[in-house]
Structure I
């Protein structure tokens, strides 16, 4: 996605987890006639390029219209997937990336567009819902190395964002930022 001034915004979909509370890899969960991973990828449709990080059940995911990288150490947590996804984007011309976890089915292209509108190499922004920070998150290229350094275990960008000026972007009018941690939460979305 190119925004004003020619800024290029990539998309990064984190879909590697085994879904221990969910009972199966969330990427493979049936949702609205397809898989949850395909649904989540549509929210990032305007981003270019898009990287999807798969792990548990990766061999069962059908071909996706994105660059797919497989996190062989997905059991170590989300941090390794975030690091792998950012590394896959380093040779691109993207100035920023919108990061989206697969288990947020209420995220829309409109929410992604609001964040992407703020894209710049030094940008840090996140969607918020009723004043509560959520997903997706926009990370400018200047922050990728710092985010990757602190993304360990089940921690993503949160430690890096703490204490830094992050723009909260209200999105409750265009999206639902709730996580689906159990199959019944996915059905109600």
Structure II
């Protein structure tokens, strides 16, 4: 029985746990080779071991542009292309306005916004024709709970990035590079 993703190459950021790991599991089950990333080497190695031989772990902090470059170098060397990119890496630090620190603010924007934007931009040369790019958002982009105001702002920025990027691609008739 063949899978929907037989022969496809996927990258899932934040793939060592939670939503990212669930996505990676499904992609592997459907036949894809999956590159999973995370900041903790032991966690991504354990996830890749669970997923089996079609999974590759690459340590990557998506908020660090050098780490993104290293990730895509590994993907280029091992597979030469990306058919599905899932910008899933994210994080939240619950803190009400007035208590949030600069470090918490910077960490959330680095991972949730900078990581997604530059993760997509740096992947573009590897995106195969017809590739899919999936940005994982949150309902907090429109309705953040108390203490999640800054996290909600990061997800609203991601939502706006997706909307404007796809609108501009349609208006230019290019579909970007995909």
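No lab work stands behind these numbers, since they all come straight from the coordinates. Computed from a predicted structure; not experimentally measured. Cβ atoms are built from the backbone, for glycine too; each structure is taken alone.
Details
- Structure from which 23, 18, 16 was derived, semi-axes √(5λ) of the Cα gyration tensor in Å, options I, II: I
- Comparison of I, II - label where mean count of other Cβ atoms within 10 Å over residues 87-94 is highest: II
- Which entry (I, II) yields the derived value 2.3 for distance in nm of label points 7 Å out along Cα→Cβ at positions 31 and 143: I
- Among I, II, structure where FRET efficiency 1/(1 + (r/R0)^6) of positions 63 and 159 (r between Cβ atoms, R0 = 35 Å, to 0.05) as derived comes to 0.55: I
- Of structures I, II, the largest value of distance in nm of label points 7 Å out along Cα→Cβ at positions 47 and 135 belongs to II.
- Structure (I, II) behind the derived value -14000 of helix-only ellipticity at 222 nm (-39500 (n - 2.57) for each DSSP H run of 4 or more, over all residues; to 500): II
- Read-out mean count of other Cβ atoms within 10 Å over residues 95-102, computed value 27.1, structure in I, II: I
- When distance in nm of label points 7 Å out along Cα→Cβ at positions 23 and 103 is worked out for each of I, II, structure II gives the greatest result.
- Origin of the value -0.29, -1.46, where log10 I(q)/I(0) by the Debye sum over Cα atoms at q = 0.10, 0.25 Å⁻¹, for residues 55-150 alone was derived from one of I, II: I
- Of the structures I, II, the one that 24 was derived from, the read-out being relative contact order in percent (Cα under 8 Å, 6 or more apart): I
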